[in-house]
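Nothing in this text is a laboratory measurement; each read-out follows from the coordinates by a stated rule. It should be emphasised that the depicted structure is a prediction, and the values quoted were computed from it without experimental measurement. Cβ atoms are built from the backbone, for glycine too; each structure is taken alone.
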Structure P
Amino acid sequence: MLPWIKEPRVRTGECDLARDLAIDLGTANTLVYARGEGIVLNEPSVIALNSRTNEVLAMGRDAWKMIGRTPSYIVAVRPLRKGAITDFEVTQEMIRLLLKRVGVNRFNRPRVVICVPSAITAVEKRAVTEAARKAGATEAQLIEQPMAAAIGAGLPINEPMANMVVDIGGGTSETALISLGGVVALQAVRIGSFDIDASIITYIRREYGIAIGEQTAEEIKILIGSAHPTPEEGRAEVRGRELMSGLPRTIILSAAEVRVAISDPVNAMVDSVLACLSEAPPELAQDLIEHGIHLVGGGSLLKGLDLRLANESEVPVQLVRQPLESVVLGAGRVVESYEELRDMFMGARR
């Protein structure tokens with residue numbers, strides 16, 4: 001652990017007038033960590049709008065339930081795609097609503113640490129900080145997701161040893177080799193869980209002539225999706241709309257079919273991990289044989305992914321204890337040490 005990272009404080013009942021916050025602004029889900037309190041919000045990164053009046057109707061889990069189920073004038077959208085902002089105004093409004101939900105108002109403006117993918121550009125990073133400031137934050141600092149994930153997973157990143165983290169999110173997959181508090185090797189691709197869902201939708205449309213929605217594809221992925229053959233593979237009953245007749249139809253899908261359907265995005269993720277391993281210095285590569293690779297992020301929950309990576313890389317692979325929360329917990333530890341961190345940087349400037 002970096003010397004300026006503290007353990008999260010236990011909530012004592014006292015509430016700071018302006019709490020420092022950490023935000024994991026993910027393509028799939030957004031989590032908020034409040035200094036001294038822990039994770040205070042975990043919602044899907046979805047916002048529902050009335051396209052006629054531009055009125056915000058719902059956000060988070062309520063908006064997620066509306067995807068594919070709304071009239072034409074109500075649009076449920078994800079303002080972040082591939083880890084980057086696709087609609088600045090909608091993202092700004094979503095961040096404003098997030099801050100409002102955790103108690104931020106015009107008289108109580110927090111400092112914010114935001115987790116971003118390492119794959120995004122400088123322009124995209126500037127868009128994130130600008131959106132946070134306009135939404136009500138006094139300061140907005142960025143931390144890359146692989147580093148935050150390693151801190152949140154409790155890895156000894158400040159030691160002279162290899163710590164490899166694979167963070168598979170909704171829109172990006174990042175592999176980072178960390179030693180002595182810095183990134184030694186990094187590989188990032190803009191492919192994630194949503195690409196797996198899209199591959200399932202495309203496969204069923206092509207092979208069976210049936211259209212299904214995003215939520216159905218996600219349910220199929222969770223139920224029978226896998227990156228490697230697993231024991232007791234089952235089948236799933238899939239309901240959708242037949243393209244030729246327009247009528248509802250039901251089919252039975254096997255786990256082997258889903259594995260074929262998602263092979264392209266899974267192969268891209270595996271190739272990214274192998275490319276990062278190939279960049280590791282010999283001494284750190286030797287450490288990885290002992291310490292292995294750590295999986296974080298929602299996409300890492302895909303069945304058999306750890307086995308697939310272990311077979312391809314010949315390195316032990318394990319899922320961290322809190323794969324969905326590791327990134328925001330790591331940023332939260334930075335927030336807990338915000339004052340020391342600021343003093344360290346100000347001292348360096350002097």
Structure Q
Amino acid sequence: MSMAALGAPPGFEEAGSLRQRARAAGMDPDYWYAVEEVSRVKPGTVVEVVFWKRSIALFRGIDGSFHAIENRCAHRQLKLTLGDVQGCRLVCAYHGWQYDESGIPYDETGKGFPKLALPTYPVKVRYGLIWLFPGRPEEAQSREMPEIPELEGSARWACVPLSFVWSAHHSMVIDNVSDFTHAHLHRRYRPFEDATLTRCETIGDNVHVGYDTRVGRGRISGLFVDHRRLNTNHMELCFQYPYQWSNTDDAIKHWLFVLPIDERTTRVFFLFYFRSLKVPLLPVRIPRFAMNSILKIANRVLIGPLLAQDKTAVEAEQQGYEKHWNARSVEFNPAVKAFQSVTVRKWREYLARGAEDRNGGA
């Protein structure tokens with residue numbers, strides 16, 4: 001019996017509308033995905049990360065190296081995250097079987113079982129985040145990660161990552177952060193106002209969007225932006241599948257990285273970074289060495305509460321969709337339909353690729 005027949009939103013193949021297909025789609029695993037902040041995984045610890053219902057044990061050896069392995073012991077299938085890290089090996093809590101970066105299990109006597117090797121996943125560290133490649137390992141080397149030159153080198157811009165788990169489908173998150181028609185939601189903080197869409201263009205897997213809008217006019221946040229030197233009346237955004245970024249006058253930028261957990265849960269990682277900020281009420285820039293400290297405070301008292309409003313909205317949208325998934329779709333921003341079209345196409349391509357692999361390439 002189909003999900004729709006049971007009164008639940010339809011699955012991808014059952015979906016009849018673009019919105020329904022977008023809300024059922026996963027994300028192509030053949031990309032690098034941010035899965036955790038580096039600071040949250042100390043040497044000698046293990047954490048669980050989930051990519052589209054797939055549980056993965058991410059562990060860090062005492063030498064600081066990161067490794068990722070399917071989250072189950074090959075012996076009795078217990079989650080390996082129930083165990084601990086000894087040296088640079090992950091040890092199952094039940095019988096003490098040990099796993100290193102190869103995925104091969106070793107029992108307590110040191111006997112290895114190569115035929116029982118578990119899938120492992122390439123891992124990288126960049127921009128204060130841990131990245132994992134959940135797709136075909138042979139594709140990892142050729143797949144480029146997001147390039148953020150402003151966050152590298154000795155002259156890097158200030159940036160303090162924020163991460164949350166939102167109870168909403170990843171497509172709702174992308175719709176939210178790129179659709180600037182919801183200024184009413186943020187009327188207290190006023191991160192943007194009076195947005196007019198000036199560009200909406202899909203090029204390959206990327207959707208480029210432009211808005212004429214007043215950026216950073218909040219009662220408090222606006223004091224830190226030098227509006228006399230910066231053009232904060234226009235913003236460029238892009239859904240660079242599976243990532244999203246924005247740029248205001250090459251001075252205020254952000255990236256969003258989503259980790260799809262399941263149809264109604266998404267981990268989100270925000271990187272907001274600034275070329276400079278000014279001292280409130282003075283035409284003086286905040287020294288670069290103090291910027292990260294200022295951003296830590298801003299994340300706690302301004303940016304975090306602002307994003308909490310988005311969280312409330314998308315979680316309410318998720319609940320509304322689950323009850324009224326068959327309601328007429330009303331969407332006035334063409335950018336949202338463009339985001340959803342790319343999401344659906346990429347998921348369809350992934351499913352077709354899997355079917356081809358199962359059929360031996362026939």
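General observations
- A value of 20.5 for mean count of other Cβ atoms within 10 Å over residues 24-31, calculated from one of P, Q, originates in structure Q.
- Computing distance in nm of label points 7 Å out along Cα→Cβ at positions 248 and 320 across structures P, Q gives 2.6 for structure Q.
- Volume of the Cα convex hull per residue in Å³, for residues 208-303 alone derived as 123 - corresponding label from P, Q: Q
- Among P, Q, which structure scores highest (criterion: FRET efficiency 1/(1 + (r/R0)^6) of positions 96 and 192 (r between Cβ atoms, R0 = 25 Å, to 0.05)): P
- helix-only ellipticity at 222 nm (-39500 (n - 2.57) for each DSSP H run of 4 or more, over all residues; to 500) derived as -6500 - corresponding label from P, Q: Q
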